[in-house]
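What follows is calculated from the coordinates using simple rules that are stated; it is not laboratory data. Computed from a prediction, not measured in an experiment: that's the story for all the values here. Cβ atoms are built from the backbone, for glycine too; each structure is taken alone.
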Structure I
């Protein structure tokens, strides 16, 4: 899958939005964020399997996933959880079953 940000009008805007989400996450959590671009993750939390995918509603909060970042945990970012305000949905690295990255640029 080619890299995108939901709602971005073009590649340049997608890059700008992605950079601002990374900066916001770093500032909010105090954790460094790696450059990896993740399209989707499958993970287990409290015995249930979840799928978070950029461009699709998050199964926990119902908002569209705008970005998934990698830091000390995986950070699932929606408008109200990590992209524009609030703390991202935190997914422990030990909870992740499968990861699909965006294609290389």
Structure II
């Protein structure tokens, strides 16, 4: 899908600078990169907000974003959204058990 948008001169200049600084090949590539990053961040924020409002569990949020529970915890931290410490404890315990099981198999 091709879209045409008009950018203010200051934003155009900033995009040109980013194109050069990021080593991207074109203005279009930079705009696409920036839009993709913005969409990803907004999606994470919306899902994290569902957790904060109590509308979804952490596991449900992780599934929506297709990330692990550890990554979901990092996302919540990035947005400074508090989470229940018992979840972190459970995750750490599960990781410890997995490590122990793997070492027992060797």
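Descriptive notes on the structure:
- Comparing distance in nm of label points 7 Å out along Cα→Cβ at positions 38 and 94 across structures I, II, the highest value is found for II.
- Each of I, II could give Cα Rg over 2.2 N^0.38 Å, for residues 30-77 alone, but the derived value 1.19 comes from II.
- Origin of the derived value 39, 19, 12 (semi-axes √(5λ) of the Cα gyration tensor in Å; candidates I, II): II
- Identity of the structure behind -24500 (criterion: helix-only ellipticity at 222 nm (-39500 (n - 2.57) for each DSSP H run of 4 or more, over all residues; to 500), calculated), options I, II: II
- Of the structures I, II, the one that 29 was derived from, the read-out being relative contact order in percent (Cα under 8 Å, 6 or more apart): I
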